[in-house]
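Below: a set of structures, written as structure tokens.
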Structure P
Amino acid sequence: MKRFLTGYCRLLDGLMGLALLLMVVLVFGNVVLRYAFNSGVTESEEISRWLFVWLTFLGAVVALHHNEHLGTDMLVSRLPAAGKKVCLVLGHALMLYICWLLLQGAWQQAGINWEAQAPVTGWSMGLFYGAGVFFALSAGVILLHNLWRLLSGQLQANELVMVKESEEQAELEALQAELARQAAPRPHQAARGREA
């Protein structure tokens, strides 16, 4: 399942890159058309707005999978392992409930607005609200997988706190881990040290 989620998030990364590229082309192209040729593509603004909404929800799914959402770990990081596990279960249960609420609301909005057309493109407004449905389902699967890993004992101690206090702290920890990997003796180096 972990391999599936990793591949799924790689696919989402590609879709985010494509969405970002399309947004840049549409917006920049429209600016050039307006200033250079006194014309433009009327659909570009609406499509860019929709892409931005979908890009945000895609990014939130990927960030959830990689535990990159910011949060406050001041209390949880000081708890013993059992306390961290209890907080993780409670936090995931609350997030699953919020995903359920988001799924219900987005599903209802998508259904209500399915026949409504966007003003410029004429596309169904249900597609716009579908981003919430997509996020709620994807996030729910990731949260359930994390809970399963915790309850089955597959989570390691360093994974029990799944938020970071700040981006700088996350970068510092990644740098420290990289330095520790570089400082650790490699197997063939350790064997040479024993022979000498």
Structure Q
Amino acid sequence: MKIGIVSVQGAFIEHEKMLASLGAECVELRKKEDIERNEISAIVLPGGESTVQGKLLRELGMFGPIKRLIESGVPVLATCAGMILLAQHISGDGTVHFGTLPVTVRRNAYGRQLGSFVRKGNVSGIGEFEMAFIRAPFVEKTESRDVDVLSEVDGRIVAVRFKNQLALAFHPEIGEDTRIHELFLAMIEQSARRKAG
């Protein structure tokens, strides 16, 4: 089981370290060949700059292969910019990247004064979690009854799950709490069992 961590820009190394600490095998995806050479069981789309990441993924020939993996049901953990890459709609912006997650997100939703902050909130199935928001988006609205809202902070949706996609506005890779990544590993195991069965 190999987790492909998109490593073209952003906070990918923190995800890699946390997943490795839980015993997962990770491979950094920097070019198309990294996807073709490895049997990828799951994908991490890290925080960073969504516009830059989208541009680089296309230029490096990675966009199509990653989108096909997501559409085929490969589990995905997307944080911050990753959530924007998955979204079907970006509020006030006609740009669509993968468009596999039926939500509308608002980019840089908290503005300059709240550009970065930490807040404790409840995550469904996990409990209280310390959430680090860094120039974070949030989900303005969900567009399918199949989207499960996992967490809201101050009345704003900050974590959702849709089928194989787990998308968060915050950064669970920062700090010591591994429970979000454990949830993701459980999603991967469930996916593997379904394929084997």
Structure R
Amino acid sequence: MHATNERLKMSLYAALMAGITAILAQLTIPLPLVPITGQTLAIGLCATILGKRYGTMAVALYIAMGAVGLPVFSEAKGGFSVLVGPTGGYIIGFIISAYIMGLILEKTRFTLTPAVIANIIGMVITLVVGAVQLKFAAGLTWDQALSGGVYPFIIVGVIKAVLASVLGITIRRRLLAAKLLSQHDVKAA
């Protein structure tokens, strides 16, 4: 019974993080091709707080909400068309990023330095997957896709990666101290 309760608790945390991601996605700085949003910050928080399994679950739930039409993506967009459009690769890349970030943290430690490294790697994964889809969906050259969909986001991405790491590790430590989260919860498969 205890394991079932722990899985339920972690699933609820994942759902909560999906909601937080939807809220942070609405913090947007519009740019011509791809806007700067709070989504990537939220993805980093999901993985840094919840680890690979539940962090990825949170991201998948967020994407599923958007795919069925809920206005949870940036600029209150939703629908499957967003996922197959020019910016959809970034959103799809969130799943891979969350899993890899959580995996890195679970294989190392949930401390600041591994979190920063994991979040920067996650940022790179998101940008690469996003640029590939941007190139094909928008009919751009590789140079145009990289110039419009990667290069402008590197500095902001690093800042958000560090912020997600600091906030995520702090929140995780407080949840552990309050006994609302345990080391076993995150690594349970």
Discussion item. Given a value of 77, 42, 30 for Cα extents along the principal axes in Å, calculated from one of P, Q, R, which structure does it belong to?
Written reply: P
Discussion item. Quick check on the output: 0.6 is distance in nm of label points 7 Å out along Cα→Cβ at positions 14 and 102, derived from one of P, Q, R. Which one produced it?
Written reply: R
Worksheet item: Taking semi-axes √(5λ) of the Cα gyration tensor in Å, for residues 70-173 alone from the coordinates of each of P, Q, R, which one would give 20, 17, 12?
Response: Q
Item to complete: Taking mean count of other Cβ atoms within 10 Å over residues 38-45 as the quantity of interest, name the structure among P, Q, R where it is greatest.
Response: R
Response to the item:
When P, Q, R are compared on mean count of other Cβ atoms within 10 Å over residues 46-53, the highest value belongs to R
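Every number in this text was worked out from the coordinates using simple rules, so none of it is lab data. Given the structure is predicted, the values throughout are model-derived calculations rather than measurements. Cβ atoms are built from the backbone, for glycine too; each structure is taken alone.
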